[in-house]
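Next up: some structures, all given as structure tokens.
All of the numbers you see were taken from the coordinates with simple rules; none came from a lab. These numbers come from a predicted model, not from an experiment. Cβ atoms are built from the backbone, for glycine too; each structure is taken alone.
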Structure P
Amino acid sequence: GKLGAHAAPHAGAIVALMEDQDLEMRLAVQAALRELGAHAAPAVGAIAAQLENEDSFVRYSVCLLLGRLGAHAAPAVGAIAAYLAHRKSYIRGAACAALGKIGAQAAPHVGAIAARLEDEDENVRYFACRALGELGA
């Protein structure tokens, strides 16, 4: 990312700001972590903890962020997969997208992703199809 290795030592401090009460701050933090790219990998646990955030848009953004971390986000696969059945379609779609990007570590959830091919929302079906392709299923 643009911040790269120089900002990597500060990933933990950046993640701590995800607890800020201001939604705009939390979203800015996620943007900064996206810019860190793979350099944010050491903070995967703290990032994944935000999947429990009360704000559904934050959970959505965290799914996408974890997907961008690819295989580095493997420890969060179970937590992400739990969102495949979320009541909000955009979160189900983000979970599909993230699992597809994470790769082989998401293979145990291929059946749950495939079930999203029957989702009522066409975007979820799209992301499920794409994820299955990325997983070679």
Structure Q
Amino acid sequence: MSIINDRDFPIVFVNIAHDTQEEHNHAEDLKEFEKLVSRHEKFVLINEGGSPDREYKHNREETKMVNNFMRRNRAKLKEFAVAMIHIEPSSLKRLAFKPFHHIFEKFWGMKLAFVSDRAEAVHLANSLLRLEKE
């Protein structure tokens, strides 16, 4: 099952929550993500998957795949991926993730924002995309 839904491009819905109970193909996810940046158009990601499991840790092979993906696509990500908007209903969790912004932005090259619901996420995504066009 794909974690990327680009039906409403340039707003792209994703589910990045790592369910440790479910088998997942990270290579396919990265291929789909590579297709997004290869469009050469600005886009915003909205994560509807809830907070990633803090206990989840990528294995060595997954980490290597992500690092290789970043090596190939860092410039495209910086140019075309405007932001990742994470939907998190809990105000405490949103606050807890605040210090993570700088690490995320430095690694992925895009802004990170936390909102409480889908409507707020879509509104923010549209605002960010409008600003990019100006």
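One of P, Q was used to compute Rg/Rh (Cα atoms, Kirkwood Rh), and the answer was 0.93. Which one was it?
Details: P: 0.97; Q: 0.93.
Answer for the origin of the read-out: Q.
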Using FRET efficiency 1/(1 + (r/R0)^6) of positions 12 and 84 (r between Cβ atoms, R0 = 30 Å, to 0.05) for the comparison, can you identify which of P, Q gives the largest number?
Q
Suppose relative contact order in percent (Cα under 8 Å, 6 or more apart) works out to 26; of P, Q, which structure was it derived from?
Q
